[in-house]
Each structure stands twice: as C-alpha cells, then as structure tokens.
1. Among the shown structures P, Q, from which was the value 0.75 of FRET efficiency 1/(1 + (r/R0)^6) of positions 39 and 239 (r between Cβ atoms, R0 = 41 Å, to 0.05) calculated?
2. To which of P, Q does the computed value -10500 (helix-only ellipticity at 222 nm (-39500 (n - 2.57) for each DSSP H run of 4 or more, over all residues; to 500)) belong?
3. When distance in nm of label points 7 Å out along Cα→Cβ at positions 135 and 151 is computed for each of P, Q, which one produces 2.9?
4. With relative contact order in percent (Cα under 8 Å, 6 or more apart) as the yardstick, tell me which of P, Q scores highest.
5. If you rank structures P, Q by FRET efficiency 1/(1 + (r/R0)^6) of positions 111 and 295 (r between Cβ atoms, R0 = 25 Å, to 0.05), which sits at the top with the largest value?
6. Which one of P, Q has Cα extents along the principal axes in Å, as calculated from the coordinates, equal to 54, 42, 38?
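What follows is calculated from the coordinates using simple rules that are stated; it is not laboratory data. Nothing here was measured: the structure is a model prediction, and the numbers come from that model. Cβ atoms are built from the backbone, for glycine too; each structure is taken alone.
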Structure P
C-alpha cells in the first residue's frame, strides 16, 4: 500500500511519515521545503514542489498509483493569518483543492486531512465534541473549515472517503530524541518557553485577562506521536468509505502559566515572564472530547501525561539547539 504524505517534512507530517513507513506503508513525501526540513525525512523518497501547482501534481500522480493521501501541507501561524488572510486561503484552501483535483483524477479514494480545533472558534461548551458548531475566528481556522466543506462535497460527488482530524495543541517530540519541532518562526508555546530559558530572554504571555482560572489561555496538549498514530488508524478505517470528522486531544486543559512552570521544572531553567496583550484570533479555552476517535478508530493517547509530553520535547530541544540545521 502506497501513501502520499503532503507536507511530510513538517513537524507532524515527518513523525507521521516515519511511523507509516515503520508500519509497512510505502511512503512518498511531497513538500515544498519552504517550511519543512530535509533532515526530517532522510531515508524516505521525496518529491519537491508546491501543492498549488496543478501541472506538478498531475506529474506526481502519473508516476505511480497511490492508495491514500495524507494531507498536512499548510501554513499554520494563526496570528499571521489574521494579518495576511489571502496567503492562508491561497495555500490552505486553493492548494488543497488543487491537490484534491489531482488525487480524484488519479483514482485516489482515501484522503486524511490535517485539520484543527481552530474550526470551532470560541466554543460554548467544554470539552468540545465534533457536534459543536464551527465558527472560526481567524483565517487559519477558516481555511481549514472551508476545505472540510470541499471534502464533503467531493465525497458526495466522487465517492471520495475522507477523515478530517481536528487536532488540539500538538506538542512533544519523537521519544528517541531524533525528531522534533522546528518552526521558523516558532509560534508553539513549549519550544518558545525552552528558547526563552536558554537565551535568558523574556517570555511574553499574550493575554492575562481571559475568563480562565489564572487569566491565560487554556489548551489541550496532544503528543505528536499520538497524532501520527491516528493517521494510520484513519487510513485503515476509510476502507469502509464515507466522510468522518474526529477530534484529537487528551481532554485536559492547561493554562499558559501552568505550561511555563512545567517547562521550567523539566528543563531546569527559569524563565523571565512578561505580560503582554492578547493576540487577535485566540479563543480563551479549547479542550477536546476525543470519545469518538476512541470509540470509532480505537485511538488512545499513549503519551497523555503533560510532563511526559514536555520531557520528550525537552530531549529534542536540548540536543538540537539549532533545530534540524537545514
């Protein structure tokens, strides 16, 4: 069985590609390497190009057949999406549509999409279930939600089977310390705290007046390897057809202040904290109910403890101070 992994040189995509390969799938990575890292996919066959390039995609699918596509390729910076929405809709939506067109023409029938809890916007009930209304409050979440609509229409028209996996906050690194998180710029909380501790810099908490116990945003952190495992389960499940949406999280909410303290404890480095204004497009609380994924896919978190999640991230960051270096 052969799977095309778009954005497979990125953070979650590289972990998923490696796990797919180790699980017996023939993996081909497609990445522009604008954000991804060549070192993260060493040993896997790669094709370099942009998902917005229809002619390029046609050549990719003409070279060999694929049993499934796992689609990670996207811009992910929430704050940037507010400042430059066309960049996000152009890549995340228009690029996704170009990929779908090529995949459907090539006869691909299984499609797993890397979505986000950002599609829910500011949910009225916590934990969030898949039945919650979707009302994104930033263009990043909006671009993901729009593509989910396209997927459903393609299911109806072409018989495409899809699973949209709505991640909450991806975190952690491969347990063996060889793979981890390396964004430029880095927007995720845990690596930013580590970087501040290493450089003796101030860490800015964006927003301390949210309606939460300590005034900072509360999020649900899920380990990157647990996310990777969910993609394999989703591909296998799609053999039965249909369109499906699954939340992926641990069901536990932790505030920014709580994460900072835990990261300080695990790294052994104190961090100077500065309070700053809210970021546009941030919801106060996002915590998942993953009961559906557990029931339908048989998915469960193997790295549910937040201390374990942060410890795997620290193992990577403490031994790869320059990231992947490419």
Structure Q
C-alpha cells in the first residue's frame, strides 16, 4: 500500500516524509492531517482503517472494489464514494473514496486520479487560496474532478458539431458506427454526472459537524450547483445527439427513397418495351413487318422513342429531383 501524509499548517499544505506515530497523529483534534492512499492491497487497507475506529460499514465500502456512489455518515465521520474523471475508452470509471471528520481527511484512490495529483501539486506550491479547513480541501478535490468533466463535454460537443457539418456537406459520408460510438460516450458521461450529483447532494444533506457551519457548507452548496449545471449541459448535448441521429435516419431514408424511385422509373420504362418485344417475339403467323426489309429497325426506333418519351415525362414531373 502506498500512502502520503500531509499536514495543514497556517493555510498551507505540507507533505510529511515520515509516518512515525501516524495513528497518534490521526487521533489529534488540533492537527489537521490528510492521508492520501493509492495502490492499496485490500487487507492492508482494512488493517489501516480499523485502527482509525471507523464504522465497519464505512470500512467495508472502502475496501470493496465495487463503485457504489453515495455518502455514508456515522457520527462525525462521513464517507464519500465519488466517481472520477470521464474516460471514453474505459468501461467503468475510477472512483475516489473520501473519509472526512473535523481534523482528518483520507482519500483512497481506486484507479488513476490525475486530477488529484494536479491539485496536490498546486496546494503544496501555494498556487491556490490559503486553506482554512478540510471541507475546503474536499471542495477543491471534487471541483477539480468536475472541471475534467467540463472538458469531456466540450470534446463531445465539438464531435457533434463536426458530424453535423459533415452531414450537411455530404450525408453519404457518415456511417451509423460514428454515431453509435458518440452515443455511447454521451450515455457514459450522463451516468457519471448523475452519480456525481447524487454524491454532492448527499454530502450537502449530511449531518457531519465538519460540514455544518454555514461558511463551510457554502462550498458544498456550490458543488451541488455546479453538478446540476453540468447535468443540464450533458442533457442538452444528449438532445442534440438524438436530433442528429434523427437527421441521419431521415437522410438515409431519403437516399433509399431516391434509389427506389430510380428503380421504379427504370421498371416503368422497360415495361412497355418488354411488352413490345414479347408480342413481336411470338412464334405465330400474321405478325406485322415480318416481310418488310426494315421492320426490325422500325421497331427499335419506336421502342427508343417510347423510352425517350417516358424519360422526358418523368423528368418534367420531378421524379429525378
């Protein structure tokens, strides 16, 4: 199990090089500390969490490899299981388990969380507003993850615009596979944002004392607003994609209808010609023109004139448009 320890002193996050006496550090109420855990073996993680006197339900949820988004609070401690950054090629998104009380913050990474690494570097380099308390750090973590989802929405929006332009220029150049892959990405992002909104709403409703003060709760309320706006945005993209898919189907139907129309015209033109050829090809006596030297040429000319007349008729009435 890999772990890093940070202290919050005078509004600055400081990384600690030693873990000596970490259990006593975690028990102190006057020392704000943050344990960041990754690549954790389930049994090692369980042993670590049990020493912190967490509720068994919270421990089991942290150790379990199944992502169950939500918030579980017992006493002054809350567990948040939060889905992380959207990855278009991954079947299941990673998630982050966050444990928070008044003086202790624990983050457990289940999968890669590059947004968290970026935030920690900024906090250590003092590139953000001075830190006052742990809910502010939790807010920054969740806000950084949310920013990644905005980038994913922008990427999907640009893909929809690109496909829409191609459809306007040359509908035949598109295929259903492009739209199906894009729909899969949108569905994944919809589910991710819905789960994130569920988590931050549960965090807002939590009775955790560390989150109850009005100036602290404002951070969580801001997250709820951001998650709600992001959800509305992806729903709009979903509607645009559905409209695009409907346009694609209409364009496909138009192409099929045009092909069928051409086949109908060809059939209509060849039908009387086939009738004439059938009548003159009967092996019976009395057929006209059999003794005429230019009979075959006359019949061919008549058939061409009939076909040309039909073609002009259909063209004049817009059948080839």
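1. Numbers: P: 0.75; Q: 0.50.
Clearly, the read-out refers to P.
2. Details: P: -10500; Q: -20500.
Label of the source structure: P.
3. Computing distance in nm of label points 7 Å out along Cα→Cβ at positions 135 and 151 on every structure in P, Q gives 2.9 only for Q.
4. On the way: P: 20; Q: 15.
Of structures P, Q, the maximum of relative contact order in percent (Cα under 8 Å, 6 or more apart) occurs in P.
5. On the way: P: 0.70; Q: 0.00.
Largest calculated value belongs to P.
6. Numbers: P: 54, 42, 38; Q: 120, 37, 32.
This value belongs to structure P.
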